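K.L.:
Below, each structure is written out as structure tokens.
Bear in mind these aren't lab numbers, they're just calculated from the coordinates by the rules spelled out. Everything quoted here is computed from the prediction, not taken from an experiment. Cβ atoms are built from the backbone, for glycine too; each structure is taken alone.
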Structure P
Amino acid sequence: MQSELTGKVALVTGASRGIGKAIAQRFAAEGASVVVSASRLGAHGELKGTLQQTVDEIMQSGGQAAAVACDLSDAAARADLVERAGAPFGTIDILVNNAARAENNMPSAITSRSRNEMFDMNVNVPVELLQQALVGMRNKGQGWCLNISSRAAIQPEPPYPDSKLAAHVIGAYGASKAALNRYTQALADELVDESIFVNAMAPTSIVLTSAAEYVRKIAERRPDMVEPVEMMAEAALVLCSGKHVGRVVFSRNIVHESGRKVHSLDGKRVIGDAFAPGL
């Protein structure tokens, strides 16, 4: 039986750990050849959370993967990322813009430099990488782009789920993600006639990853505020294998809408669904 992404080549940014790594693993399990990118490659024996470790784990599970290091904050360095990413396996069919920059500070106090850096990484970089990928996607007559957004794009309403301070300090970051959502919808409307499908997705809750110590602390206090990384990976698969247009959705919602089960990252086990306790 053919897997959902057999024959596809995917580029996932911010894939040395967390959400990006999980999406890369899930896509590889579904037959995609995956190119992972982050600021540096990392070497064997280094601490957890390197691109090389992501590649090694995918290949050990029987998947195909390669790594391309790139400092996305450097405009010159990112200018040919998609071209370099196409070298190992061929033209990129699927682009997942997961890399992001966040600085938590009160919206009245955050500096112009910090705002500019966040908007550059969170808006300009995803747009530029899609622009690079469009040449190959258009030649193939199809393509997918998924921009990873955030619930912070929506101003929370009181009573706040965690604290008033927590709701305030994510304001500038959330504004950058709101801009990404709007740009995603514009791109989707423009490109759908070319069978290039652009969407944005945010975690329904804070994603529980092995690298995020602060998330584990939140999970202990408020388990209802977190979700496993497998939920994001499954939702990403939905949006990068179907014909969704300009969706700005939450992970759990798109899993529910599609009637899917949530699988382990290697694709071998069903671990729940959109309503499963603990998921």
Structure Q
Amino acid sequence: MAKTPLQRSYLNWDGVLGSRAVLGILGWVLFIGGWWLAANAELAPQRLFPGPDQVFVSLYELLTEKSFALDIWASVKRILLSFLIAILIALPLGLIMGSYPKVDRTLGPLAGAFRYLPAPAFIPLLLMWLGTGEEQKIALLVIGVLFFLIIMISDTTRQVPKVYTETARTLGLNSAQILWSVIFRYSLPGYVDVFRQMLAVSWTYLVIAEIVASTDGIGAMMMRAKRFVHVDEIMAGIFVIGMLGLAFDALFKALHRGAFTYLSRT
């Protein structure tokens, strides 16, 4: 039965209003609106619970008057460097563990145990071993994601269908060729998705890494703001971390779509 113009118009608007972008914007509007209402309801002193308008003004002042952009860049560099180091360690270990059951039975329990240890528990050791410099902060960020990465990469590697490896072996490929040409290449889209998920975890450790004897970074700015009870600046730092996390998540999604276009056709 043919739809009337009114029905088609309703369906078009229903599709627009139900789109991911519109719903995402709606979520932000509801959040900021609820935040503004709560701040103006005087549930707490304005100095301790500022509204979004005050936080955004403070963020503008931080960027234009207090060199906050340099703090943001310092934090981004720490995240990227530490995450790259974690990938360089975790990727070969996870690939081998997922490919060879004996290696997994040997290293899996160890990685699984360390996965449950909270990264901040290593701070006293890292301070004694590495001091209060940049190395200590990078090491803490690496520890925060390393063991999760190893486990998740090995789990992704195990999802390679056995028929692929058996066919490759029948065609005469040796173990190293199978590992690189079959297992790694099949698992690569899954690895990129794992990296995207774990980068979010790395951001959650940023403030912890930067509160100990740090002179720059978003966490250091937030600790300076804490001394003078500038809650608006602390909230601005939290907001920036969230926005950076969303930006890097979007970059990884774009990378996944652009590098593995064949997945969208299957």
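K.L.:
Looking just at relative contact order in percent (Cα under 8 Å, 6 or more apart), which of the labels P, Q belongs to the structure with the highest value?
P.N.:
Result for relative contact order in percent (Cα under 8 Å, 6 or more apart) over P, Q: largest is Q.
K.L.:
Consider the structures P, Q: one of them gives -25000 for helix-only ellipticity at 222 nm (-39500 (n - 2.57) for each DSSP H run of 4 or more, over all residues; to 500) as calculated from the coordinates. Say which.
P.N.:
Only one of P, Q returns -25000 for helix-only ellipticity at 222 nm (-39500 (n - 2.57) for each DSSP H run of 4 or more, over all residues; to 500), namely Q.
K.L.:
Of the structures labelled P, Q, which one yields 16.7 when Kirkwood radius over Cα pairs in Å, for residues 117-228 alone is computed from its coordinates?
P.N.:
Only structure Q yields this read-out.
K.L.:
Let me ask something additional. Given structures P, Q, which gives the highest value for mean projected area of the Cα convex hull in nm²?
P.N.:
With respect to mean projected area of the Cα convex hull in nm², the highest-scoring structure among P, Q is Q.
K.L.:
To continue, here is another question. Consider the structures P, Q: one of them gives 3.5 for distance in nm of label points 7 Å out along Cα→Cβ at positions 21 and 237 as calculated from the coordinates. Say which.
P.N.:
Q
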